[in-house]
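**Q** There are structures below to look over.
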Structure I
Amino acid sequence: MSTRVRTPFKTRQLVLAGIAYLLAMLFLVPYAEMVVTAARPADELLEPTVLPSHWDWSNFTSLWSTGLGGNLRVSLMVATGSTLLVLLAALPAAYYTARRRFRGRTAFLLLVLITQMFQPTAMLVGIYKEFSAFGLTDSVFGLILVNAGFNLAFATWILNAYFASIPVELEEAAMVDGTSRLGALRHITMPLAWPGLVTALIFTFISAWNELVIALILTTTPEKQPLTVALDSFIGGYQIDWGHLFAASAIATIPVIVLFAAIERKVVSGLTAGSIK
């Protein structure tokens, strides 16, 4: 009798697993094609074959002579700096608005939401004039500020929703035991809010990592341009350097993959970590 009950369950698991693997393969195919194209010899780029007749990795090795290493470092600095700045500003703002009912709270949250509606491309002229006036053009710090500004609203809303969903009684119980509010936030609320923190972190990092338009306008020196602008330089007016373009694109995905691999476990562990005393 137990076998009859378990068999449909196992069959369902196998079907769901098969569908999941199929979807994963569909998502991975463009990345695999990107790597294969980067390793194709130049005379085989237009051939309709799945794999090249022989592999040519010179696009990956010669890529660094174009100064891509410096552009990669700039992108890492901009994405990391923007993420840290956003979390530093969004954490106290989200926590305070989630725990305090003050006059103008709804208006403040609506104002934060409205700022998310503005697109960087709609404010290019104003951003350029303002950053030029403060001498922040063609600088990494300027890119950090503008990326942090455009991602702050989303991070605040996400963290506010997570903090509001956590029962305040957990913090009150910790404070009864002698813990300060800051200690309760650190040891109780923050572990429970890990999924929200990770969401805000990943969204901000990827958004700053992929940003192109503002970086293209604010930077002119090749050594101070992020990776997205460097990738655009491989696309010329009359020809496209497909080999270096796909090789650089493949390298550009590595930091994001490493970030996901490092943080993915904390999403699951953060769901229950703070509720156990």
Structure II
Amino acid sequence: MKPVFANSAWVKAPEKLILRGGRWKQRYLRVRYGFFIHPKVGPILIDTGYTSHGLSAPGRSAWLRAYGHLLSPKLNLGAQPASFLKRFGLAPKDIKGIIITHFHADHVSGLAGFPNARLIASGVGYSNLQKNSSLKNIRHGIFPELLPFNFSARLEPIEDHPRAAVRQLPDSYDIFKDGSVMAVPLPGHAQGHFGVLFTQNKTPLLYATDTQWLIDALQPSARPQLFPKLISEDYGALCQSADQVATFHNSGGAVMLCHDDSSTQFDVEEGAQP
């Protein structure tokens, strides 16, 4: 059950904001989402990346349009979920579940395109999203308008799943109750933020999502400070999560991040970097 990852879009950012000691040159960051086929459940996505539906569909709020204009992601049309799934002989209606690592726009913008999927996410994160003021949600890149109208009915909270100890990482939630895929709490970046651990790979793979933007920045000496402090939900918790992921990585575990710009063995390449 090897996962693969597609790059939904490129977003440019000054290296200095995402890597301590970096230069002011622009780095073109990926916006990944994942896909795998569970042997019993069937086709599963991890997030949805950026989609045109999320950024420019009619009726979007002024705040969401401003957000899209500010970040100006360059969509990879061939790697949009519907196009990407065709290579596996699948359509969006065939997706049985979507693991939602957190509720930022670049992770949920395509949810409405998958009407049959169960939505596996942090119930605590969703509850907080509902309680937050509009201003707080907007400040952290959260736009409830991107969630399907029946999200609550389709939500499967990870907190309802069995917990199990995972070496070098926090106790995690067993998503399919078979030990194959674990939701690893990695707080700090966003409310309810978690990574996804594939335990049955020859080398266990942790998709650590947005614990950092670059793999190099997992190490304490390379972590940026100002930018994460401005946008993180809890900077202290973010640093602790990065420490745990770095320890896992340094001990031989495989780690992927959503936005790191380097290619990995799990990436399916579509569209050249701008």
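Laboratory data are not the source of any read-out in this text; all were calculated from the coordinates shown. Please read these numbers as outputs of a predicted model, since none were measured by experiment. Cβ atoms are built from the backbone, for glycine too; each structure is taken alone.
**Q** Taking 3.6 as the value of distance in nm of label points 7 Å out along Cα→Cβ at positions 110 and 142 derived from one of the structures shown (I, II), identify that structure.
**A** The read-out comes from structure I.
**Q** If distance in nm of label points 7 Å out along Cα→Cβ at positions 22 and 118 computes to 4.6, which of I, II did it come from?
**A** I
**Q** Here distance in nm of label points 7 Å out along Cα→Cβ at positions 46 and 126 was calculated and came to 4.8; which of the structures I, II was it taken from? Provide the component values of the computation, followed by the final result.
**A** Numbers: I: 4.8; II: 2.0.
The read-out comes from structure I.
**Q** Kindly point out which one of I, II the value -6500 was derived from, the read-out being helix-only ellipticity at 222 nm (-39500 (n - 2.57) for each DSSP H run of 4 or more, over all residues; to 500).
**A** Source structure: II.
**Q** Any idea which of I, II comes out highest on relative contact order in percent (Cα under 8 Å, 6 or more apart)?
**A** I
**Q** Kindly point out which one of I, II the value 76, 72, 30 was derived from, the read-out being Cα extents along the principal axes in Å.
**A** Clearly, the read-out refers to I.
**Q** Can you say which of I, II returns 2.5 when distance in nm of label points 7 Å out along Cα→Cβ at positions 182 and 222 is computed? Walk me through the intermediate numbers first.
**A** On the way: I: 4.9; II: 2.5.
Source structure: II.
**Q** Now for a separate question. If Rg/Rh (Cα atoms, Kirkwood Rh), for residues 86-133 alone is calculated from each of I, II, which structure is the one that comes out at 1.12?
**A** Source structure for this number: I.
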